[in-house]
Structures are given as structure tokens and as C-alpha cells.
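Take a look at the structures below.
Values quoted throughout were computed directly from the atomic coordinates according to the rules given, and no laboratory measurement underlies them. Predicted model only: the values in this text are computed from it and were never measured. Cβ atoms are built from the backbone, for glycine too; each structure is taken alone.
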Structure I
Amino acid sequence: MSIQEYPVFRSLVFPTLIFGMPRKFFITLATATMAVVFGLGQIWFAPLSVVLAVIFYFISKDDPYFFDIYLETIKLPEAFD
């Protein structure tokens, strides 16, 4: 019996990224930015959100599952303290 190899497409393995960050974080950051900038008129939040987007991009570049793992980790009880 021979072993057959099948191609695995990257879109089946990695999460959907928008501007290099996970979709959930991009939508949350964009919604918060729009609410603060347009709703409250605080224009200073726009450059701050761009800086956060760049930071999220570099974190997600190496490990696209970083944010999912981090959120699960902070939900765990502190059993090993």
C-alpha cells in the first residue's frame, strides 16, 4: 500500500485575516474607532487605532492564532499558582 499525498490549501488551515489581523479584532477595533471618532468627536483616537492595528498586525504575522489562545488563557482558572 502506498501513501498518497494531498495538497492542503492555506485557506483551510489559517483563519481569515483582514489587514493582517484576525477578523474579530479588526471589526472590534474598527467599530470602536468609528464610535469614538464620529460619535464622541475625539479625533485623537484615530491615530491611536492605527498604531494598535500595526501592533496587532505584527503580533498576528508570526502566529495567527495568538489572540484566540490568549483569550482562552485568560479565561482559565489560576490552578498552578
Structure II
Amino acid sequence: MERIRSSDLKIKIDEHRFKISSNIKRIREESGISLEDLSFYSRLSVNTIRNLESGVLNPTITTLVQVSDGLRVPLQCILL
């Protein structure tokens, strides 16, 4: 089995975080949902939503479920 270097793993994680953050913002904007509304529906602060969309945060699965519930989309839509 090939060993993965930590620098390669960090790049992979960053790529996934960017994809997830881009998906959240795209879905929110396409749905016409404001940051404030998503904050209300997901029970997360506006700052948390902003940080998620900018890729600053490394969200937990619980946070991602809250966001998907707030956006009213399956979790897979955010992850893929």
C-alpha cells in the first residue's frame, strides 16, 4: 500500500473543503436564500455561514447536516 505524504493529504483536504464551501454558497444563491435566512433555518450564526462559504472553517458533519437542512437539500448536494 502506498503511503500518503502529509502535504498531499492537506492538499486533498483543502480541495474538499473548497468544494463544499463553493457548493454551499452556490446552492444558497441559486435558491435565493439570504445569509440571514440560512442562519435562521440552519440554527447557525451568520458569521459561521460566511466562514463556511469562504472555506475558513473545517465543518463537522453536524454542521453540514444543519446547513443542508437549512438549504432544504440532501447532504449529498453539499458534499458532491
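Say we calculate distance in nm of label points 7 Å out along Cα→Cβ at positions 29 and 45 for every structure; which of I, II gives the highest result?
Structure II gives the largest value of distance in nm of label points 7 Å out along Cα→Cβ at positions 29 and 45 among I, II.
Among the shown structures I, II, from which was the value 2.1 of distance in nm of label points 7 Å out along Cα→Cβ at positions 53 and 69 calculated?
Numbers: I: 2.6; II: 2.1.
Value 2.1 for distance in nm of label points 7 Å out along Cα→Cβ at positions 53 and 69 corresponds to II out of I, II.
Given a computed value of 18.1, 68 for Rg and Dmax of the Cα atoms in Å, which structure among I, II does it belong to?
I
If helix-only ellipticity at 222 nm (-39500 (n - 2.57) for each DSSP H run of 4 or more, over all residues; to 500) is calculated from each of I, II, which structure is the one that comes out at -22500?
II
Work out relative contact order in percent (Cα under 8 Å, 6 or more apart) for each of structures I, II, then name the structure with the largest result.
Top value of relative contact order in percent (Cα under 8 Å, 6 or more apart) goes to structure II.
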